[in-house]
Structures are given as structure tokens and as C-alpha cells.
Structure 1
């Protein structure tokens, strides 16, 4: 009799534990992440993954259940990951990817599943124009239009009259070229050459020779990560004496490490976190950027900071604002919660973060203005804030 009672007690206890575990799991907020941790964009995805490891374990008393997958810098991989995270893992919010092409591929999936997508990529095309699909997409990186205006203004201030462009032969490069043209037209800067190359190409000699023949005062490299080194290196090897500009897609130490002396002198528009020590005390983001850089470099070493790490951490800053509001409307794991979370993200105002001050609205899911950028120059010691 004793043994029967003991077995019955154990069965009841096991059932209670399983039920309790299920309840706890049901209350967790599932976050699905797809990053370019390998492939041509690995220098963007790896620091983002490192920053995600620093996210808090819970928000508003709810555990964060974070699933991180590698899409190998491939849009097809991003789609595969996105579908797995949506269908199998049933995530409440999707994050990713590291590149514009991969992130564009995720929009359809997010819209179909009615799940918010917070992208780490830069192109304005991800959130503009706002429509039935893009209403589910939010950003943590400044639009290329914001950064392109800084580049062209700097060119104009330096007396540039003619410019050339060489960028990725994909949506990132195409979007940057479109914005570059727009602002050059406003500043009466003539574009004398337009060239492109693939992310995995090993040479741009033919393109650079055409640019050299056009004799521009300045060249903008519309690329991201370590592949952006190649065009500037080729220009230098062929004796180009003009100004060279890079996009904010090179904002990490991998670009400096791979480029070395070959990228010295380049001008780059970046988020303030990259040069937080050089910001004036009055800068509204000095405190938040200094805090993140300190915690990140405590784990990964001095100088390990990266725009891509800082932007990935901004995801959780956005969620800390939005999740408490969404929880008032519904429980995690439900369609109602995802809808409420989307609405709460859209309602974010005056959020000081690493990339800038976020102010979302129904018409603006980028949320950053011109105060989100500073211009720096690549020097021997790293990044030097332009006056």
C-alpha cells in the first residue's frame, strides 16, 4: 500500500512539475534572430551576436527565450531561418538580418505571420514606403539617406566638384547610389563614374581603372564589412590622390584590421557609439553609448566596439520600451500580443539609444534623424571625430 501511495505521489508531482514548466514556458517571450555570422557579412553578424549575449534575461518579469541562427550572409538562408523561427519556434518577434538583401527577404515572412521584424540592416527600402507589409518592420540602423546626406555635405565643405561611386551590386549598393545621386544633385556635385562589384568578388581592378580615367575629386565606396576594403585599396595602389568615403557599413575594427594602412584617411559617417569618448559632454547620447561600450569591451576587450554590436543592443532597448505595454493587452505567444507589440514599437518616442534618439510613428519606422550620425576619419589610432 505504501509503495502504491508513493508511486501515485510521484505521478502527481511529475504532472505538477510538467504543468508548471509549461506555464513558465508559455509566459516567456520568444525572440527569433537570424544573423550573418559566417560569409561575406560575418564582420557585421559576429559582433551583433556578441551584443545579443549581453541582453537582459527578462523584461517586465517575463523571461526572454532567444533563438539565434546563422544565415551565412545569404538571403535564402535568412528566409529558411525566418520560416523555422516563425513556424517551429513560434517567436513573438523576429530580429535580423545583418544585410539589406537578407532583411528584405524577411519582410514577406514577417507580414504573413503578423510578427514584428526588427532589422539590423541600413537601407531605407526596408521601411519606406510604409505599406501593409512594411508596417511590421522596424530598424535600429540609421537609413542610408541620413548617412548619405552627411557624406555629400562633407564633400561639399571640402570643395568636391566631381565624384565617383563604387558599391555592392545588390540592394545595399543600389540604395546607397540612389541616395548619393539625390544629395549630389542638390549640392551640384557631378557624378562622373558609377561602378559595382559582388560581395564575394576578389578583384575590382577593371572598375577602379574606369574610375581613375574619370578623374573624380572624391570616391564613395558603397559597401559594408571587410569587402569594403578592396575598392579603397585598389584606388590607393593606382595612385588615387582624391578623397575616399566609406559608408557606415564599415563601422567596426575588422575593417580597420583588414584594411590597415590601405584605408587610412577615409571619411565615414557613423553612429555616435563608435567614438563615445570623443563626444562632447553635452551630447544627448554620451551616457548611453559610454555605458554600452564599457560593458561590451569588458567582455570582448578594449577596442572591440562595433556599430553592429551597438545596434543589436538597441533592439533590446526598444523591446524594453514596448514589451510592458504589449503585456497589458495580451499574453506572449498569441497573435494579440504580436499585434500589441507592433503597436507599442510604433509608439516609441524619445528613446536614447546607441544609434541615436528613436522616434517612431505610423509613417516612420526608422525613427532616427540627422543627430544620429557623426563624421569620422580613419587614422592610425582608429576613428577620429571630425570637428
Structure 2
């Protein structure tokens, strides 16, 4: 297992003594000046992610946030050990939830660093010799609209309910989380009440407990739970990533599959939430302008969440008499080698929205289920790369 110590600056600083101690006492520790050196194929073993130690300044929260964002993005290639003075419980949870990092106290390093590395080696051996145990960790799926009006919310609802009501997956606990805090309409489409009152914990994540979470969720008669905010002028750009992390940490303890309905607008927290997901579905329409928008959204998601598996769903597609998608070849030319899902145009969609009854539960349920089968299989087959939160 390749092990590195990251030192980005040659200037003297407070952590120099600790870095020297780590270099002296951790066998095989190699000093590097950038993460790129640890990401090079020749610098790490093929079977295990490289371990990178970082002595982080306690008073630089922005640096700590960047470390978490980086770890979420490259968790399959690097395991990060952050060494610092005491950190908050929320920061520790954020770090560990990435599935690719841990924290060691500066006071107890390098002993704690050595213990973390030894534990990782044991866990790696156990994983390689044990039978796979699918479904132990929740899977989080981001539905990301490439433009307004593409039916992102409809696709989230129909996919989630189709999966929950199928015999093979009906035992899985499924929920939808709507991150559009100003103009949410998930609950309108399901004819249920929106109860996620963001303002109650947005500035005080420690207030969120099991009782409060119970009051935020709404159960639909299909068996899924929905966490969506009543429409308000809540300033989404001011939403704390710590508050979102607290929310998802608690939700992850209850559900096997978490569908996230993203708003069209991006905020400071958007790439961090996407990077923490296990899969992403970019939604759009089969038009030349929108295919360009999908391509741009795809590049943006890949730039911020390289490890996330991505599918692309084209909604309201025109089909010919034989059921073939019109313009399929132009989609494949614009988006070559991508995993594509085509959902046809159905007049039932309007009535479904007006009645508050999803199409997959309506009179045309059998036909709609067949339409969504590939997209639902994509969601069902995703695996979590995270570890359980402490």
C-alpha cells in the first residue's frame, strides 16, 4: 500500500515538527508536493487506494472543506488521513462519510495514524476473503436536470415508485429528498403534504434529531417517504453544507435507496452533494439545443464527481409506429459511449400531475413500467462506496 505525506508549501510552518515525526516513524512514508503525484498510476498499488497524510491547519475551514470535496471525488483512488488538532463532530462525520478518509489527533500522531493504517489493512484482507454482502449501505442517486421543464421531478417520482412497488425490490426502504427549497412540487405530484422545514435546522444542524426528522417526512401510499420543503423564499444559496450533511446522515440510517431531486440552479453545496452520491441521472429532452445542455451538464458533473456512475435519461421522446425512438442516432453522436435511457411521450403524464397519482400507479401502469425498466435497473444495480457513519 503506497503511503504519502502531502506538503504543498516549502515555506516553514507550524506543522513542520509533526510532519518530521511522521516521516521518521511511519515506514515507507514518501513526501509529495501535490495530490497529482499520488494519483499517478505508477505511484500506488493496483489493489489498494494510496494513503495520503495531510497535516491540516485547524483555523482554515476552507482548506478542510476542499479536502472533503477532493476525497469524495477521488475516494476510489486515495484514502486521506487528516492530522490536526481537535475538530468538531460535524466535521468528523463529513470526513468519514466520504468513505475515503479518517482523522487522527495531532496530539496522538503518529500512533493514531499507524492504527488507522493497520485497521485499513485488516479491513482490506477481510473484504477480499469474505463473500460480498450487497445492500448493507444506502445507495444515493442524484437526478440532475440539464434544463428547466425536462420533467426531472416526474422521472424521480416514477422511478422511485416503480422500484418500490416491484416484487423484487418491494422490501427496500426508499425515499425521495427534494433539494428545491423554494419551488418544490414533488408533493403536489403525489397529493401529499410537504413538511421539510429547512429553516428549523439550517443554521443549527445540531438541532436535527430523530424526532425532528420524523416530523419532516411524509409517507406516500406507495410505500416511499418524501422529504420536501413547503414552497418559500428560503435563500438556497445560504444553505449550510453541514446542515445538509446532518440531514443525509440521519436519512442514510433509515433507507436503502435515496433519490435526490436537484433544482436546476447550482449552489455552493451542489457539487459536494453530487460527489457524495453513488449514481447520477442527468435528465433532458431529445432536441439539439438540449443535447448540448446535457453534454455541458455531463462535463460539469464529471469534473466534480469523477467516481459517480452516470446515466442520461431523455424524456418525452417521440417514437415511430414500431416503437423506435426518433432521432436516436443524433443522441448517440452527441453523447457517444454514454449509458442512455429513453422515456416516451405519454398523454397520461398531464392527467397524472393534475390528479396527484403517478403514472406507474394509474391505468397505464403496465405500459409505463416497461418504459422505465432500464432506468430502474440502473438505479437498482448501483452499489454504495461509502462506509457506515460512526
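If helix-only ellipticity at 222 nm (-39500 (n - 2.57) for each DSSP H run of 4 or more, over all residues; to 500) is computed to be -13500, which of 1, 2 is the source? Working shown, then result.
Values: 1: -13500; 2: -11500.
Matching structure: 1.
Matching task: 2.9 is the computed value of distance in nm of label points 7 Å out along Cα→Cβ at positions 152 and 336. Pick the structure from 1, 2. It would help to have the intermediate numbers written out before the result.
Values: 1: 4.8; 2: 2.9.
Corresponding structure: 2.
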**Report entry** Value 1.00, calculated as FRET efficiency 1/(1 + (r/R0)^6) of positions 232 and 376 (r between Cβ atoms, R0 = 35 Å, to 0.05), assigned to which of 1, 2
**Finding:** 1
Query raised in the report: Upon calculation of Cα extents along the principal axes in Å, for residues 192-239 alone from the atomic coordinates, which of the structures 1, 2 produces 33, 24, 12?
Result: 2
**Report entry** Structures 1, 2, by distance in nm of label points 7 Å out along Cα→Cβ at positions 104 and 368: label with the highest value
**Finding:** 2
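Values in this text are rule-based calculations from the coordinates and carry no lab data. No experiment lies behind these values; they were computed from the predicted model shown. Cβ atoms are built from the backbone, for glycine too; each structure is taken alone.
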